[in-house]
Structure 1
Amino acid sequence: MRHKFTKTSSIYLGIKFRKQWQLLQKITCGLCLIFGCWLFFTTLNLVWASSQPTSALFVLGGSIRREIYVAQKAPQDPQIPILISQGSPDPCIWLIFQREAAALQNVWLENCANSTFENFYYGIPILRRWKVHKVKLITSPTHLPRAKWMAQILLGAHGIWVESEIVQEDGVPGNYESGLKTGLDVTRSLLWAVLSQVVQPQCSNVTRLAEVDMQAWESRGFKCERQGEVGSGE
């Protein structure tokens, strides 16, 4: 009797296992189908975006030379929005744009990021709100290839085509590169490329350059990088 019960239990467990396995296979196939469709349409969007005009300039902080470069470039097309992610102090950027006679209204300063990964973490939701399809990524040679790979993964996952513009630096660079650092950032970028489809972090410290309160900054003092050749405010 006990043997018969044990055999019946084994058959029941076997049937239950097969059903669970079949369910798992269906779920896996469904997820693969969804991923395949997403990848197909994202690729189509990227091919289309690559042929479009640049719709935003994205500056990664790390050297004031990058802000000087974008300020000199801005008057060529003042309608293109500029996002500067954790760059130089706000008044330094304001002074640079004023010196270059560049419009301030279309320039936004994001001051939440504390790493290259966070540049994209906080920058992507802003670029998506702007409905950007093609972006010029502005950084320095010392920041490559890590920044470019991360941009292609993270922005590309949202159908945003990336082109890079490299700004030469003077003095000590603001970015230190290593194989380990690059590997870790590329790995988490691949993970975030998927998660960022549903999670949209918001930076609470985004300022339009035209709204920077220079009187307040001058009253408490500030310092700019020497190579920026703008006043320290002290």
Structure 2
Amino acid sequence: MASHIVKSYDAELSELDRMTAEMGGLAEALLRDAFYSLERLDPKLAEQAAASDRTIDEIEQRLQERAIHLIAKRQPMANDLRHVMTVLKVAGDLERIGDLAKNIAKRAVAIAGEDHSKPLMAGLAHMSKLAAHQLKDVLDAFGASDDAKAIAVWRADAGLDVLYNSVFRELLTYMMEDPRNIGLCTHLLFAAKNLERIGDHTTNIAENIHFLVTGRVLAGDRPKGDETSSAPIGGNQP
């Protein structure tokens, strides 16, 4: 970020970055705690995690107000305007990531009385680790204005989709083998979809970092690997 003659202008732009970083840190913690609550069937931790989403929402609201005030007061142009607009978009994606993580925590509350085997959670655990890793990397890329790292995250999203396909098929198999698994597996399917969507919002952030750094929209189709819309519900499995 280039320096300005009016130092308070730099401070205002830096404050937007700081608030975005704070939202990112809270989203990382919420995702971690939400999955832990699901894995351990811990409704108390789930409720605590879900409550922390309100803080993310509050910070986003304050960030929007500051950004509007900055635009009205400074009338930013060129790189500065791109900076402000990118921060607003990134904050919006982080707010949605918080919502999706909160939804995972809600699943933990819903199945608190159930019992699930470790193999049943293995795929979800892998998805959670990959989603958390990609979120951390994209936040690091944002903080450092690192376009190469952002593009690496963008490309890695297909890997999370492939994992989602695997988890989706595995949970469907459990449901078909024993109808008693339907309730539990349905909640786990929703949790898996939330993780896949978190990956999509992380990819959005990567695209916005590229735009911030280069001034260009990332060319090419977004790499995707979600095949669940065409997965067979019954009969022979591919």
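What follows is calculated from the coordinates using simple rules that are stated; it is not laboratory data. The structure presented is a predicted model; accordingly, all values stated were derived computationally and were not measured. Cβ atoms are built from the backbone, for glycine too; each structure is taken alone.
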Query raised in the report: Upon calculation of distance in nm of label points 7 Å out along Cα→Cβ at positions 41 and 113 from the atomic coordinates, which of the structures 1, 2 produces 1.2?
Result: 2
Query raised in the report: Can you tell which of 1, 2 yields 2.8 when distance in nm of label points 7 Å out along Cα→Cβ at positions 81 and 201 is derived from it?
Result: 2
**Report entry** Which of 1, 2 yields 14.0 [Kirkwood radius over Cα pairs in Å, for residues 65-168 alone, calculated]
**Finding:** 1
**Report entry** FRET efficiency 1/(1 + (r/R0)^6) of positions 73 and 217 (r between Cβ atoms, R0 = 25 Å, to 0.05) from the coordinates reads 0.55; which among 1, 2
**Finding:** 1
**Report entry** Among 1, 2, structure where volume of the Cα convex hull per residue in Å³ as derived comes to 163
**Finding:** 1
Report task. Could you figure out which one of 1, 2 the value -29000 for helix-only ellipticity at 222 nm (-39500 (n - 2.57) for each DSSP H run of 4 or more, over all residues; to 500) was computed from? Result -> 2
